[in-house]
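Please go over the structures that come below.
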Structure 1
Amino acid sequence: MTRTFKYRLRSPLGGLAADLSARAVPPGEAAGPSVGIHRGVRLLLPGKGMYWEDLAWLSFVVALRAEELCARCPEGVHLEIVSLDFALTDYRPEVAALAMDGWLRAEFDLPDTGIACSYSGGADPYAFAWAGAEPPLRSPRS
């Protein structure tokens, strides 16, 4: 069953938002292009493709949660991204990771590990926390 997670962070700038629709698919039922994350955990991509930075951030959070997913689904699980929707104004690809983490927590009843974002102001107004992990990349901001 497809579930949509709506990530929202309000700020004086307007905020950050993304809607991630995904579903967990047993390995035998999965089809289409995918990315192997860890053991039996794979990320299935939408048929229309995906921007590389969004894919990197989605994969990053799935990798952070891979051990928990393997414990919950020892036979493996494929996470099918149905859609990732967001307004182009003020979008940051890191928001894909925050939406993915919210979806994983809701779908698999995973605990909050501290993956979050807050408004901090300044030249780079958003502060991201990745539960002690080093993020995959930092996009240059103009």
Structure 2
Amino acid sequence: MKFRQTLVKATVGTCALYTFFDIVGHPAQVVGSSMYPTLHGEDARWFKRDFVWLSTWSLYKCSPGTILTFISPRDPSSTYIKRITAVEGQIVRPERLQQLFTEIPKGHYWMEGDNPVNRNDSNVFGPVSSSLVKGRATHIIWPPNRWQRL
């Protein structure tokens, strides 16, 4: 009987935690150097990388400067973290695409990494649909000496 009660409590607790993560947000580790110097994720040691708080609560107010995570438009198994540099209706001049100018379609963002040397962003794959967005980076939560609001 005690095992059953423990199992029920563990199940309810797990469901509550997953619901919290889906509705409010969750921590995530930054991997790669595309957002350097804003975010540090290039070190091979996990404890030397930045961890950010990803809010899933405030995805409706995204403007240039906002840092988002999203599913890669080219590889659904990859998730990227980039900064919005343009929103729907704005016109951009892509650095790597062959077009001279691109108008951002409705429901899309132009996403770029902060590191111009090492980035895989909208200059490579074009505008990103807002339906691919998974979270908004609001704070650096690890390491303690880098705690800050983004």
Structure 3
Amino acid sequence: MSTVEQFLTPEEEKAVVAAIQDAEKATSGEIRVHLEKTLDKAAMERALEVFHQLNMTATAQRNGVLIYVAVESRQFTICGDQGIHEKVTATFWDATKEVMQAYFRQGENCKALCEGIRLAGEQLKSYFPYQEDDQDELSNEISKG
């Protein structure tokens, strides 16, 4: 079993997916989580590659968010699509990342992701509130590479 599979238990993976579903009930934004073993470039650079590989630019409002984690490299980042960046400052995700980092340092990986997802959903809600006709445009499952 690789470190990616050990990063979350099956029950924790279900909790992360449930956190995504809950967060998306308040926003038209779409949130995904991607786990990889290591990276050989800057976390944001790799996250943007994964963002495009997962076709996250396919949302109608360009409001997808990716929480990217390189498990063995012990690095993570959050990136959002064009629609988000047009409305927020460069430091938009900093508070969310700080909360997540505190949990990661304590070895509470599931709590880090769930809290990050919750906070991302709250932040997205003010710019992209849930609409009655909203559809779940991206998978809520955790992707792994």
Answer label among 1, 2, 3 for the case where distance in nm of label points 7 Å out along Cα→Cβ at positions 42 and 90, calculated from the coordinates, equals 3.8: 1
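Can you rank 1, 2, 3 by relative contact order in percent (Cα under 8 Å, 6 or more apart) and just name the one with the largest value? Intermediate values should be presented prior to the final figure.
Working: 1: 28; 2: 24; 3: 39.
Largest value of relative contact order in percent (Cα under 8 Å, 6 or more apart): 3.
Comparing mean count of other Cβ atoms within 10 Å over residues 58-65 across 1, 2, 3, which structure shows the greatest value?
On the way: 1: 22.4; 2: 11.0; 3: 19.1.
When mean count of other Cβ atoms within 10 Å over residues 58-65 is computed for each of 1, 2, 3, structure 1 gives the biggest number.
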Origin of the value -7500, where helix-only ellipticity at 222 nm (-39500 (n - 2.57) for each DSSP H run of 4 or more, over all residues; to 500) was derived from one of 1, 2, 3: 1
Distance in nm of label points 7 Å out along Cα→Cβ at positions 26 and 130 derived as 3.5 - corresponding label from 1, 2, 3: 1
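Any read-out appearing in this document is the output of simple, stated calculations on the displayed coordinates, not a laboratory observation. None of these values were measured; they are calculated from a predicted model. Cβ atoms are built from the backbone, for glycine too; each structure is taken alone.
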